[in-house]
Structure P
């Protein structure tokens, strides 16, 4: 049994040396090749001074080269931090500085971005360019491909940090150890029934927690990580065509992608008989679209997985034909080696249908905490409210749930100002903080607009600081400088002033009520 994530690769290379480990447009690597090239990268990182526990940035889309970067960083004993190549430079630079990253691994197409990071951040920012062919990479060509001597990490060390939207206006790093991740990886590979013959795909980028499954659970099974090209994901028909061509057998994505496939993918015109499992997570799947997908594509198993980045997946539910026609799909029951329970506002346990409470999670999959944010960590990693005498922390998810008649948990909504857009967590406070950076914006409030395809869209309501002429396009261009595309508001409204409560706070209830009334009037 592997105790660290890169131990999965060593085992797979021994058992399946010539099987394809990863396929992408940048090339295909066997398990032997992936193991050997990542050994070279690890040695190059050590030569640059990377020490156990250091954070190493990875600036690359998911690809064969990115897989080399992930395993090379882990073998060096480092914690890898995926950087979103599509994010604004200001956001990438913030993550690099916040995580104290001194070395960034990038693919060939991102060298100019790394140069820009060095100009904005640490003046001595080290950089490595990684390719799937070490002969083409001067930094790797001279290194040995032999396994490194000794272990540089144990199961409780950090494996990676994923930055999520933060309520204080800046993203926060979720610290995940090898043990945290392997708890999920071991369970998920078994739950999905992965086999070495599988071709597994998730369109989720490296900085999104869904990617943990296809990067590591695939390796555990000795299967092939199959990377869908970015341009293919633009059109649902292209996705369906690609699934047929590449004979993908396991698919894992947010429901919004599957909704588009069901509605516009023409699934019945393609031979998708190799697709035997469809997994979805990250947001609520509207039942009518799930039912349509299962009608269009009746062959696969359908698995609904739930869990925030801080816990990995912690509950699961298998959807059987006809279930989506009966209403919301449950998030299910706890995964192996994990316990979940819901606590009412009075401190009681949710045990009966109709009871509502906040879901809590306990088990070895829980994050170590938020990087450099002890106060925020203490807000969510709390003593077990059911067993206060036990020296144990549990995670408060912030999600409200109930139970159905069969004992499965059903998601009801959030207790805070966080929404999901295409599966990504978005703290409304972070979007508002970006708006306030504009010198002409005096007040700002952001409201979620329900959207069956995307989960939510964002409506920004702003008042100006006496400077006329600011347009919607100006506001959106400003937001694009600070926020990833999925956090940029779709609708911008200008007001002379925002409504206030009796205590002087922005009256969000009044704004939301007014917005819902406008939506109702348009229908």
Structure Q
């Protein structure tokens, strides 16, 4: 166990970088596949059936919100136990979580089965000719609920062990099959329930794979050791996770609801297009925080405050240096990009929205680091309380700004809310863990932010001065500015540890990403 523990604590090197890269691939791949396949699925199923299939995807993707946060709790406490070298505690934690989730899954399945007639006949506007298919679809989805919930804990054990290679070896194919299997079903003339059966079988296969991998990696799991005495500990952590999971969708979708109710459906379109595009960039910090959460939890388990501070500060630096230049490009070319992609009307209506949202995405990306940190050190209550605090403020500000400035006001309200959230989260980290602000200077985080700001001003000024020149000349000048930025970052901002991590990660990619480090 000692050797494995040492590997888990080597979190600032290539293991962390490789896992973040794997998680990015795991999130980006199904997104690309979905963009390609959805038009064919819509044409094959028709609008109404595709709507039902979309609801099926929602159930499969988001029903884990109702697992009382036990999936996240499993990752946290298993990682903490491994950090302490207490591998013997892992089976009790895992089997307790799996047992409770199985019960919750069965209850959820019975509830969904029971309310299916009400959903199909009263709540959802299902055409009469599709009522039978819709009922069969929802009853099949009910069977998937225990599978989805139990898979969350099984996946969490692998994440806690930093085995994101195995996690993504299972999750990437399953996520891709979610979009491919409807096409397979259409090819063989299946109806919607038949397609859902294919997707459900794929989820069962994923659960089987996660269980097999866990039994191989953690032999102690081969014997059932559940203990309901651990449930209060898991629930006290997971309950606050559930609060965040319930409030977050309201914070995410409120702006579009207000735009639709106060303005018009066309305004929703002008707002949603840039929003859906630029917020896709959140998969970059999301890929990192998926790795950071169990890493923070492991270090918290052994109370290694120094390594926690280093990892926290360096993670902020990496988000700034990776995402910052991308956000800058979005801001500089917002109008041109929208005109090429969606036409002059969207460029006129939505370019300012895209710029404001891009700034908000940068703030929201930085906020993901303290969000994961607070949950990992056992304070999930703080992000949840912040969300509850922000909700009425956001409702009032969004209502006011949308009424006054339309979709630009909606973008401003959203950017304000995520910036406030980031400020509160950072303050909480420094308050709870008493980090010295010097961790940002000694690890190069402050310098990274300063350099990004300086070169952003230079790039913006250069674009303003050469705007009348040819497109080629403009491209050459801006490419030179970004080239200088990259050179300065490599030579002045990144230290020996950063450069070593980058070079080793490149070598890992060259010899095969899924190979075990």
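Each reported figure results from applying straightforward, stated rules to the coordinates on display, with no laboratory input. Note that the structure is a prediction, hence the values are computed from the model and not measured. Cβ atoms are built from the backbone, for glycine too; each structure is taken alone.
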query = When you work out mean count of other Cβ atoms within 10 Å over residues 143-150 for each of the structures P, Q, which one comes out largest?
reply = Q
query = For which of P, Q does distance in nm of label points 7 Å out along Cα→Cβ at positions 279 and 367, calculated from the coordinates, equal 2.0?
reply = P
For relative contact order in percent (Cα under 8 Å, 6 or more apart) computed as 21, the structure of P, Q it came from = Q
remark   = One of P, Q was used to calculate helix-only ellipticity at 222 nm (-39500 (n - 2.57) for each DSSP H run of 4 or more, over all residues; to 500), yielding -9000; that structure is P
ask   = Hey, Kirkwood radius over Cα pairs in Å derived from one of P, Q reads 24.7; which structure?
value = Q
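One of P, Q was used to compute Rg/Rh (Cα atoms, Kirkwood Rh), for residues 215-302 alone, and the result was 0.94. Which label is that?
Details: P: 0.94; Q: 1.17.
The correct label is P.
Can you say which of P, Q returns 0.70 when FRET efficiency 1/(1 + (r/R0)^6) of positions 199 and 375 (r between Cβ atoms, R0 = 35 Å, to 0.05) is computed? Present the calculation step by step, with values, prior to reporting the outcome.
Values: P: 0.20; Q: 0.70.
Of the structures listed, the value fits Q.
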query = When you work out Cα Rg over 2.2 N^0.38 Å, for residues 423-486 alone for each of the structures P, Q, which one comes out largest?
reply = Q
